[in-house]
Structure formats: structure tokens, C-alpha cells
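The next part holds the structures, each set out as C-alpha cells.
No lab work stands behind these numbers, since they all come straight from the coordinates. Treat the numbers as computed from the prediction; the structure is a model and nothing was measured. Cβ atoms are built from the backbone, for glycine too; each structure is taken alone.
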Structure P
Amino acid sequence: MNHKLRDFEILNFIFFGMLFLLISLLHITEIKIDPVMTSKFSLDFTRLIYNMEGNIVAFFQSWTNPLLDYYMVFMYMFGFSFLVYFTPALYIFSKDLKALKLAIIIYGIIVAVAIPFYLFFPVNDVWWASQNYPWYNGKAVAFRLEEIWPGITNSFFSFTTLNNCFPSLHCSISMAMAATAWIMGYKRFKIAATVIALSIPVATLYLGIHWFTDVVGGELLALAAVIISVKIVGKT
């Protein structure tokens, strides 16, 4: 799209760009208040998830090799960030207001739905659960992210918490951003975005972070957010 932007279009780009920042700030705020909420209400639904799915995550850790290790870490840490930030930046650079609206509305819906779950339906990471709960009688799950990239833990938990598992934002947002590329017809970007979006769910399990239920919940949330957002944007 190479047309000259009109004043109201420029204002719309600014508005949705600011909205993206506000949604991201909302998520960061949740991360900061999560320990307070966890301490106050003492809620923990980890055992419920474990009883539902058992040792599924351990299966994903039953096969490994060095190349796969680095690929999974790269996709989880950098592939996700790429889709979150590059997608709206691409649409702004392309002067594609409709695509930007779609991406930001989807992003907002996903974060808005996920936050109440994180605060009031906390589920701890698989690796931590397997090593700390006396009721956990399944196969041990390793925190492979730390094993592959020693010292990353402190930085990692600056952007999440131990019990922000269900639904998986990594899975949900990455798949939803890839969907926008397909919907809006970005031929080259949609291929790269799809590879990343399909790799991230496997990476979350391979690294021992998310439960399989988190992945399913995240993908279903992405689907719902995309359907709702397409209807909203189609009317604007």
C-alpha cells in the first residue's frame, strides 16, 4: 500500500500504535501484581491440570538433540517477540490500517481474556510442578530453557511469572499474528510467521514450561479472538 495517508488515517495509526503499547503495559502490570494476588488468595489449579493430562509434557522431553535444543530456545525467546512486535510494525510500515486494526484488536482480546485466568486460575509451570509438589507422581520434567541457556532465568521471569500458564500467551498471540498475515495476504511474511507459530507450541512443551492444556487453551483463544476481530474490523 503506497497511497498518501490522510490526516484521519495518520491519527488512526497513532491511536492503534498507542493502544498496542497500552495493552502491553496492561500485561506487564499483571506480571507485577500477580505475586500479590497469589499470596492473598492462595489459589493453585496446577493439580487439576495434571490430573487431566498426566505425563504428556514428559513425552515431549523424551527426545532431544543439540540442534533441536537451540532451535526451540530461539523460537520460544525470539520467535515469539518477533511476531508480537514485528507484525504491527510491518502493517504500520506498509500503511495498512485495516491489518493493523485487526492485529491490535486480536492482541487486546487475547490479553484481556488471559489476565483474569492468570490472576484467579493460576497454574504453575510443568518443570516446577514436577520438582516441588509431593502429589506429583509422574515423570520428572526439566526446565530445559535454563539447562540450554544457563543464567536466563532471572531475565525470563521479568516478562512472566511462574504461574502464568493457562492459557499460553506464547501460543495464542503467535498463532493469531500469523493468522493476520494470511487474512491480509502478506505472502512472504505469512510463511515465516506460520513456521514460528507452529514451532512455539512444541517449544513450550519441549522446554518444560507449559502444560499441553495451556497450549490447547491458547490456540482456542487465538481462534476465538481472530473470528471476533475479523467481524469487528469488517464493519469499520
Structure Q
Amino acid sequence: MTDKGQIRKIQFTGKSSYIVSLPKDWIKDQGLKQGDQVTVGRNGSNVLEVKPVNFGKSSGDESSNLIISPDDDKSTIVRKLIALYFLNSKTINVKPKAGTRISPTHRIAIRNAVKKVLMGSEITADSTDGITVQVLINLVELSVDGAFKRMLSMAKSMQTDALLSLKENNDELAQEVINSDDDVDRFGFYIIRQLTIAIENQHMLEEMGFKNSRDCLGYRVIVKNIERIGDHAVTLAQDAIDIKKPIKG
């Protein structure tokens, strides 16, 4: 079956029904068999769409486990947590290695990561025996385009404020720029997570307005560049704090 489609004859059966056969290759590609259901709906005035009933449902694992030990580095644990977030895990269960407990240091690191990095997530259980992270946000609540615009706006504001803090030797404004960097990073992680999911989900790609998975790559490059704008703004803000005299001009 090609992208241009195939010509099919419309057949009339009974008193009011018309039948069109479906291409065999498409049936195989979708993993369908006799008796399975499809949805048929109009798309515009002259286009009819046929989709499997489960079309568009996420293929990501609903729940994932992250086993940690007392010797694990905090940054390593956070990286693994972020990786599971990217893989579309709806629930992440952080568990200690058998015979151990989650240390206070590790618990703080996980809490900070959820608060500052994993957008749309919250901790629903927290003890030395385990931490449960629930990912609640979805594409309907915050679109990739909406997150992208907010991320860009924040990064531009950070850059403007960083330059102003240098000019005025304003430590308070400089510190606000530094604090805002976490929010920019959170939007970046969220966007990349959604793009990663969309690459394997044609329905989600269409919801984002993309024709194919290659379109996601451009977004990822832009997101990384916006993150760099935020990072440069933080560097300028830190310089403003370190420099004790205002810059004239």
C-alpha cells in the first residue's frame, strides 16, 4: 500500500449500506484481525478516516520501578528518574535495594528533581521504604506549542533582566534570574518528553501539527538553544552579583 492510496470500488448491500474493503497490508500493519473494531469518521467535507479503536493510546509503561542503593550518587539517581519521565512512565516507584532504606540525602534530591525538573509530576508517597512519583499532566492540559512559547518568553525575560542587573548592580534582580532557570529547564524537559512520546505515536504527532517524526527534531534543537539562552542569562546574573560596581553606559 502506497502513500498515494489505492482505488476501491463501493459496493451496495442490503437496503441502505455501502461497503468498501480495507487494504490487506494496512490490516497487517495495524495488527488487526477479523472481528476487531475500527472507528470511521469524517475529516473535512470529502475525507473519511478509518482508525483502529485503540489508535492514539500511549504505548508507554503505566508504571516503572527505580531501585537505588545507599552508595548511588545523587546525580545518577536524578538522571535515571528523568530518563523514566522521558519514557512516558505515568507512575515511577523509587525503591531501596533489598535490606536498605532511602537516605535523607537521596529523598531530598528526588523531591527537588520532582519540584524543579519534572513538570506535571508530584510525589504521592514518601518514606524511607519508597517514594512514588505520579505524572499527572498531559498534552490536552499543556500543549507542546504552549509550553514552547512560555519557555521562550521566560528565557527572553531572563536575558533582559540579567543585562539590567549588570547595568544597575542589582543583586536582587540577578538572583531572580538565577532562580528562574529551573522553570525554563522544566519546560524544556516537558517538551522533550512529549516529543519523545510523539515519535512513536502517530495520533499524537497529528495533534501537535507534525506530519512525521522528523519534524520533532527541529523542535528539540530549538529547545536546547533556548535552554542555552537561559544558561547564559544565569552566567550574566552571577557576574552581576560578583561585580560590585554598576556598569555604565
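Looking at structures P, Q, which one was volume of the Cα convex hull per residue in Å³ calculated from, given that it came out as 190? All intermediate terms of the calculation are to be shown ahead of the outcome.
On the way: P: 124; Q: 190.
For volume of the Cα convex hull per residue in Å³, the value 190 is produced by structure Q.
Going by relative contact order in percent (Cα under 8 Å, 6 or more apart), which of structures P, Q comes out largest? Please list the in-between numbers first.
Details: P: 30; Q: 17.
The structure with the largest value is P.
Please compute distance in nm of label points 7 Å out along Cα→Cβ at positions 81 and 217 for structures P, Q and give me the label with the greatest value. Could you put the intermediate results ahead of the total?
Values: P: 2.6; Q: 3.3.
The structure with the largest value is Q.
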> For which of P, Q does helix-only ellipticity at 222 nm (-39500 (n - 2.57) for each DSSP H run of 4 or more, over all residues; to 500), calculated from the coordinates, equal -23000?
Replying inline: P
